[in-house]
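Down below are the structures I want you to see.
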Structure P
Amino acid sequence: MRSIYCGQLNADHIDQSVELCGWVHRRRDHGGVIFVDLRDRKGLVQVVFDPDDAAIFTAAEHLRGEYVLQISGKVRHRPEGTVNPQLPSGEIEVLVKGLSILNRSDALPFQLDEADVGEEVRLRHRYLDLRRDTMQKNMRLRHALTRNLRRYLEDREFIEIETPVLTKSTPEGARDYLVPSRTHLGHFFALPQSPQLFKQLLMVAGFERYFQIARCFRDEDLRADRQPEFTQLDVEMSFVDEEDVMSLMEGMLRDVFKNVLEVALPDPFPRMSYAEAISRYGSDRPDLRNPLELVDVGDLMAAVEFKVFAGPANSPGGRVAALRLPQGSALSRQAIDGYTDFVAQYGAKGLAYIKVNEVAKGREGLQSPILKFLPDDVIASIMGRCAAEDGDLVFFGADKARIVNDALGALRDRLAADLGLLKEGWWPLWVVEFPMFEYDEKAKRLQALHHPFTAPADSSVDRLDSDPAEVLSRAYDIVLNGSEIGGGSIRIHQSGIQQKVFAALGIDAQEARQKFGFLLDALKYGAPPHGGIAFGLDRIAAMMTGVASIRDVIAFPKTQKASCLMTEAPSVVDDTQLRDLNIKLRKPIKDD
């Protein structure tokens with residue numbers, strides 16, 4: 001139906017006859033001559049309807065936005081003074097010789113070139129939203145991303161293998177989406193939170209190098225960078241250690257950023273232990289563009305009479321830390337109160353501070369409600385350790401270590417965003433040497449920091465029985481500009497060690513057999529050492545396109561309430577379907 005795309009036309013095609021198909025992007029009537037910007041997947045071209053051709057001109061008078069057209073015509077120069085340098089086709093136009101209206105369009109609920117359209121309207125009419133140039137570019141970049149990832153892995157002898165979507169419910173940190181079985185009444189499939197167990201079984205099966213662009217599902221509370229169904233690049237390898245996985249994946253990221261964005265990522269990526277990341281940044285996914293750092297001052301506060309500081313300083317699980325904001329003394333009390341309210345979201349009971357007016361004057365050169373509680377030598381030591389200078393502001397956090405880390409880590413990011421402190425560019429980081437377990441205060445037991453199939457560090461294996469809280473793991477996360485874009489580990493490949501990890505997590509032999517029996521059995525049959533990683537494709541695509549939400553790089557996303565406004569899913573199903581599944585609702589449900 002077409003001989004060329006609209007966006008491909010340029011001055012090289014002058015005097016050629018062409019056939020075009022597309023949508024009416026914009027129509028303009030200029031005193032007897034009608035201009036239409038015709039749009040297709042490659043871009044725009046201006047087509048002209050001349051009144052000399054009465055029949056075609058009359059038809060053109062009735063064209064409206066988003067009508068679908070097929071036209072034939074001749075390419076010619078635009079008149080002098082009307083060239084549009086913003087378009088590849090801006091030097092030319094097409095004089096229409098034939099017109100066919102393939103379909104008409106009702107008035108749109110929003111204009112495609114409007115910059116500020118409410119997200120609810122966009123999601124309800126997603127098929128129209130996807131016509132917008134921004135969304136077209138986002139989806140094409142996402143395609144380029146996945147195409148390059150596939151090429152990189154295939155060139156290195158990885159094979160793509162699909163794993164099941166209907167599988168067994170296993171505890172992996174979030175709620176499963178459950179699917180009732182009609183043929184096994186009372187039993188349920190679960191949608192996979194990840195292909196974790198299956199990719200390990202593929203290593204037992206001897207494939208050695210596997211990857212998959214995998215759909216994953218988690219029934220959890222959502223935010224801008226999460227969806228109930230999401231896509232990850234899943235990779236697994238046999239006979240590898242951490243260095244093998246990290247080196248190969250680092251090369252993959254450099255390759256894809258070079259090919260898709262023409263950006264050169266550093267070689268090699270820096271590395272940092274989990275303990276150092278928490279100590280310096282309060283987070284295991286620090287944004288290295290941000291120059292602000294946390295400084296421990298607990299030892300300086302241990303002997304002061306101010307219990308707000310002395311209490312956490314002398315508690316085994318407490319922390320007292322400072323965060324210096326260069327030239328921050330200009331912040332108003334109202335601004336500081338706003339940041340105090342902000343850290344309260346993370347459990348902080350307050351936000352102490354010292355304004356540094358003239359550091360050389362000691363106490364006299366400082367301004368703070370807490371100065372009266374601190375001796376001169378402690379104040380001097382704090383200023384020295386924080387490298388405070390005239391005009392600075394020093395914030396303090398004192399509480400349980402987790403609260404201080406979360407609060408000051410978030411404050412660090414907020415200050416950098418508010419005050420324009422972030423450096424330019426892309427700053428990747430490997431975070432390594434994670435703890436194997438963390439203590440769940442609600443459940444009053446240990447839980448896996450990553451997942452229960454992560455291998456313990458060789459130096460820590462002996463502590464699994466005696467002191468599991470001190471065991472380090474062979475896990476590694478990749479962080480980019482403050483976002484975790486991927487995470488993985490070397491896996492447990494020996495059944496005995498896997499059972500010890502289950503025991504440390506409070507999973508007894510019967511429960512382990514019930515939930516993971518197929519994996520424990522597989523590990524007995526010559527399972528090779530193996531490891532891998534998974535990358536969040538939605539998140540990487542969002543970062544590459546510069547959008548705030550991963551919904552803008554997913555063709556048909558869900559809302560933050562996990563619903564689809566376009567299809568009105570989830571929805572009520574009829575009684576026949578429920579009877580087939582032997583499901584009886586406790587009370588009637590109204591379809592909202």
Structure Q
Amino acid sequence: MNAPRTAEPATARRDAPDLSEGSLRVLLRLMPYLRQHAWAFGIGFIGLFAARIFEAMIPLYLKMGIDRIADGQTDIAEGAITLDSASAALAYPALVIVACVGAQLVMTILSRVLMRRAGMYTAWDLRNRVYRHLQRQGPSFFATYSIGDLMARAINDISLVRQVIAGTIRMTVVLIFTAIVGFAFMVSLSWELTLAVLLPMPPIAVIAYLFSRRIYVQSHRVQEGFSSLSTFVQENLGGIRTVQAMAQEGREVERFGGVNQDYVDRNLALFTTSSLLAALMPALAALCTIIILGYGASLVASGDITLGTFAAFFSYLTMVLWPVREAGALVTQWQRGASGTARLYDILDHEPEIRDTPTREYPELTGKVELRNLCYQYEGKNKYALENVNLTVAPGETIAILGRVGSGKSTLLRLLVRLIDPTGGQLLLDGHPIGGFPLAFLRERVCMVLQDPFLFADSLGDNIAYDDPTREEVEVLRSAEAAALTDTIDEFPEGLSTVLGERGVTLSGGQKQRTALARGLIRMTPLLILDDCFSAVDTETEEHILAGLKGVREGLTTMLVSHRVSTARHADRIVVLDEGRIVESGTHAELLEQNRFYAELERAQSRKSFLVEQAENDDPVASQ
């Protein structure tokens with residue numbers, strides 16, 4: 001029972017991206033973003049290539065200087081030239097080298113700025129796309145992906161993609177251009193030495209490929225570990241009051257230590273592999289240096305090449321071997337970027353449960369609701385949550401829906417705001433199938449107030465006017481009064497400007513529900529759905545709110561779900577659900593006369609209320 005919480009991330013419960021496909025196919029999915037910044041990459045590539053040309057010209061003028069020094073020593077010894085004229089002959093190659101260094105510096109800075117800019121804006125585009133995509137997802141998506149996992153993908157994985165585009169691509173291009181230019185100049189100086197350099201290259205390429213696949217897998221596991229860590233922290237901080245109330249701080253710290261250690265272990269495995277590769281590459285590159293030293297020295301001794309040519313060739317060898325030495329770090333960066341990209345597209349490829357319809361013109365809704373043989377069956381269940389439900393709600397009517405737990409009340413409400421779609425029958429608003437309305441149009445006109453409200457860490461007034469922050473204060477106060485929230489506002493020294501804690505932690509349960517109710521009432525939508533939003537409100541306050549609700553929403557349709565008969569009796573009509581079917585329908589008085597479930601519930605709640613009141617009268621201290 002007290003076993004440590006598993007260190008596996010939430011994503012482990014789903015199929016991970018297919019790592020066998022390799023990183024290249026995954027990274028190619030970033031091409032649309034690269035095309036958006038093609039001009040920056042184009043100018044950047046040209047600048048990088050120019051910088052490599054300027055870099056490659058330096059050894060040529062170094063060769064010129066060395067050869068002039070060698071020739072000058074002979075000529076000075078023979079008296080053919082003076083020391084001053086020999087020194088003057090070195091001024092030209094020295095000045096050209098300085099000019100090349102300056103030009104290379106300018107081109108490099110320009111390219112870095114442009115490509116880093118492209119990386120930053122690609123990350124900006126991806127963050128916007130991921131956030132928009134999350135806004136369109138339904139309940140099953142968020143049941144599959146934890147909040148901590150989604151935050152890790154939206155922050156850490158996008159950061160890895162940005163690093164690939166802003167840094168890794170640039171570094172790869174630099175190394176490729178360096179190798180190409182270096183080889184070209186090496187061939188121009190000595191094709192024999194160039195062939196000798198190529199001998200160790202095939203085994204180097206094979207080793208880099210083998211390591212890259214392992215690094216890709218390990219990078220993916222590191223990112224999953226980060227998601228697991230984020231999820232654990234998010235869940236525990238979100239439930240910190242429960243942890244403290246149950247005195248489980250020590251055990252939660254111990255559990256966090258396990259998840260944290262797992263993340264460290266995954267990172268160490270990746271670091272070990274990448275460090276091994278990073279150490280192997282310079283060692284293999286050293287073979288090229290040994291070959292050139294031995295073979296090049298023999299060519300100089302035989303007079304086939306000059307000392308200046310050998311020095312210049314060695315400089316080009318350094319250029320060519322630089323990519324080999326950096327291959328280990330570069331492979332790691334690419335594979336981590338590919339892992340981050342795969343995890344991003346794992347959620348971006350998730351199609352929303354509810355498909356939006358193209359925007360079109362509709363007349364303003366009146367609030368008429370029709371259910372015609374409405375059915376809904378959850379995936380994997382062999383029983384209907386709603387079955388052949390028929391109901392018509394007239395514009396301006398107030399309907400109460402009661403039923404046991406699991407009777408289908410919540411399912412019906414989800415259908416009315418299109419969090420889910422019917423699996424059978426029809427749900428019509430003003431005679432139009434609900435699936436034909438654009439989601440934005442529908443949800444602007446159908447408002448649902450939940451039993452467990454979410455309040456933002458903002459001011460009380462801004463929470464009430466969440467749908468339109470520009471609302472006048474008088475509107476906010478009017479809505480607050482209808483939700484019996486005026487006394488609460490008066491209690492705060494700053495009134496509506498009082499800043500609430502995260503999730504409205506500074507308010508009581510009843511105050512939270514009344515704030516959410518005020519947020520729903522202020523919108524004056526044609527259809528308002530109240531999902532048992534009086535469960536934490538005392539009966540006296542509830543009576544006050546319900547008594548004035550019809551006046552506030554005159555001519556507008558209201559559907560309220562409750563488990564209290566005291567709430568339902570204020571409705572024009574009461575509908576009782578049981579096992580997904582409507583079993584009773586009528587006014588409060590009519591249902592009492594039928595003497596079925598509703599009447600039994602009324603008697604039970606009246607008896608309970610009487611006993612509570614009797615107990616308070618017998619024990620005045622308890623009632624205080």
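Looking at structures P, Q, which one was Rg/Rh (Cα atoms, Kirkwood Rh) calculated from, given that it came out as 1.18?
Structure Q accounts for this read-out.
Match the computed value -8500 of helix-only ellipticity at 222 nm (-39500 (n - 2.57) for each DSSP H run of 4 or more, over all residues; to 500) to one of the structures P, Q, and report its label.
Derived from P, not from the others.
With distance in nm of label points 7 Å out along Cα→Cβ at positions 371 and 571 derived from the coordinates and found to be 0.9, which of P, Q does the value describe?
Q
From which structure (P, Q) was Rg/Rh (Cα atoms, Kirkwood Rh), for residues 403-466 alone calculated, if the value obtained is 1.05?
Considering all the candidates, the number was obtained from Q.
FYI, it's all coordinate maths here, none of it is from the lab. Note that the coordinates shown come from a computational prediction; the quantities given were computed from them, not determined experimentally. Cβ atoms are built from the backbone, for glycine too; each structure is taken alone.
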